[in-house]
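Structures for review follow.
Read-outs throughout are calculated quantities, based only on the coordinates presented, and are distinct from any laboratory measurement. Remember, predicted model here, so these are calculated numbers, not experimental data.
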Structure I
Amino acid sequence: MKSAALTTPRPDTLCGDLLELTKARLSLLVLVTTLVGFLLGWRGPMDYLLLSATLLGTALCAAGAGALNQWWERDFDGRMKRTSDRPLPARRMHATDALLFGLFFSLTGLAILLLFTNFRAAFLAFATIAIYILVYTPMKRISSLNTLVGAIPGALPPLIGWVAARGSYHLEGGLLFALLWFWQMPHFLAIAWMYREDYANAGFVMLSGHDPEGLMTGRQAFLYSLCLLMVSLVPALMFFNTAWYFLGALILGSGFGAMALRFLMRRDRAAARGLFFASIIYLPLVLGLLVATRR
């Protein structure tokens, strides 16, 4: 049994604990999608100061949101095997310190976006943090619809990048939001089904918790993968991208959909894991294709 007292973090784990507290891997994804949104929205010679401020501000907001989420869910994280060794449930960090880190990073990121980009981009970043912490986080213990809501802050970073570059909203930026939103659904459904017992032990209300056979989860994952395929083709149909993008997006989306169909047909951990890894491969490829084939 772990001691109730706070353990002293070793120097070699302190950096790792800070990275885990701020969900560094998720923040890296936020950086990539923000960069794609900025590159697609920018016109003319590159303004590297604006780009740097956009990436730094958004990254800090993402890190702050991650820390605040772990501060809020520290007791629940301790009940799940996959999260029990995080800095707070493992008692390598004070809850107050995590809260201060989260607030500092969030406010600093918002200030950078407000001062160096524009109000719209800063507002979207604020909305991302607010929805993630104040709506999605408590909703995880109330309704299985939390995944639909949680996908909203996950889909906003490319729109932040677009608005920071362009200064206004646009259909193309909205398509980036839609693509990220639909991508997250099979991605998170695969995770939720693989760790359904863990989520149930922590008291989180997930669709997979009431679906031990995986039929509902598989159906939804496949449906969302089809929606993702259709949304991903729109940039070419609207002539934002070349025909090469249409072909590439069709191939990538069909492959992703095939993995979702495989999960629906097999409904086992191996198929869910395959869908998860397919989602990891799909996203950077389709985003890179968007940038490379932009008209």
Structure II
Amino acid sequence: MDKRVHAVQRMQDHVEAHLDGELTLAALAAASGFSPWYAYRLFRQYTGLTPADYIRRLKLSRSALRLRDEGCRVTDVAFDLGFGSVDGYQRAFLREFGCNPGEYARKPVPVTLFIPYGVKFREMRSAYMNTKNIRSVFIQVVHKPERKMLIKRGKKARDYFAYCEEVGCDIWGLLKSMKSLSGEPMGLWLPEKFRKAGTSVYVQGVDVALNYRGPVPKGLDTIKLPAADYLMFQGEPFEEENYCEAIVAVQQAMNKYDPAVIGRKWCDASPRIQLEPVGKRGYIELRAVKGGGRS
């Protein structure tokens, strides 16, 4: 991989590790191994943002999650994340998300969070996936209740990368700002009955309770999913740069697995589910089954 990509990734990693502290261009340049001027230029070229804008947007998004989940005071969040004043933080939050942080803390609404995608992963997405060193894939039965899904449809996409090209990767930031039954957004491969004419098989969304009455962001659809048992396939933890191999390993294991060995059959009436690849927990996909006392 290009040494410039590695340099930018090291700067992104440095930002992530020191987000609550002081972040300077000199420190980023040291992490990159280049001069401050060239490090700045590379960072902007590969991320589309200046280091300052990248750090500001990431801090604001982290602050929104703290306000949503931790019951923190606006003042504490502002100073914990290094904003010079509460007024400055409030203005920045309003510009980024279109609402005041105090109002957001009292009544969170869906906002588009900034997701800091690592530049090296973009470079690797089309790389050859070597699965010769793949280890175990763990399988267990989980039950999901009847629920609603708020989804963003694509046009023709049948997988994540095509979907991102059609919809854009920012949709994940919006979905991640919303509380869900599962605690996180997910990708889904929709059966025909859940699709609209001229829309994609692959979508992304969040699951919510059947009685959900909260806001539905513009551009999202609501569907109702039946209760179902799923086989959850979970790979072993992996290094983040090996995420492609981790995905292939789980998908190959799923394709080879015969649920008849546990008295089940595949049930294609419910969507197949993909969770975000997170190295420390392993890659996870779920596919619905029937039988074994449940339909």
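Which structure, out of I, II, was Cα extents along the principal axes in Å derived from, given a value of 60, 47, 34?
This value belongs to structure II.
Out of I, II, which one gives 15, 14, 11 for semi-axes √(5λ) of the Cα gyration tensor in Å, for residues 55-118 alone as computed from the coordinates?
Checking each candidate, the match is II.
Consider the structures I, II: one of them gives -11500 for helix-only ellipticity at 222 nm (-39500 (n - 2.57) for each DSSP H run of 4 or more, over all residues; to 500) as calculated from the coordinates. Say which.
II
Who wins on Cα Rg over 2.2 N^0.38 Å, for residues 111-270 alone among I, II, i.e. which is largest? Present the calculation step by step, with values, prior to reporting the outcome.
Values: I: 1.16; II: 1.10.
Comparing I, II by Cα Rg over 2.2 N^0.38 Å, for residues 111-270 alone, the maximum is at I.
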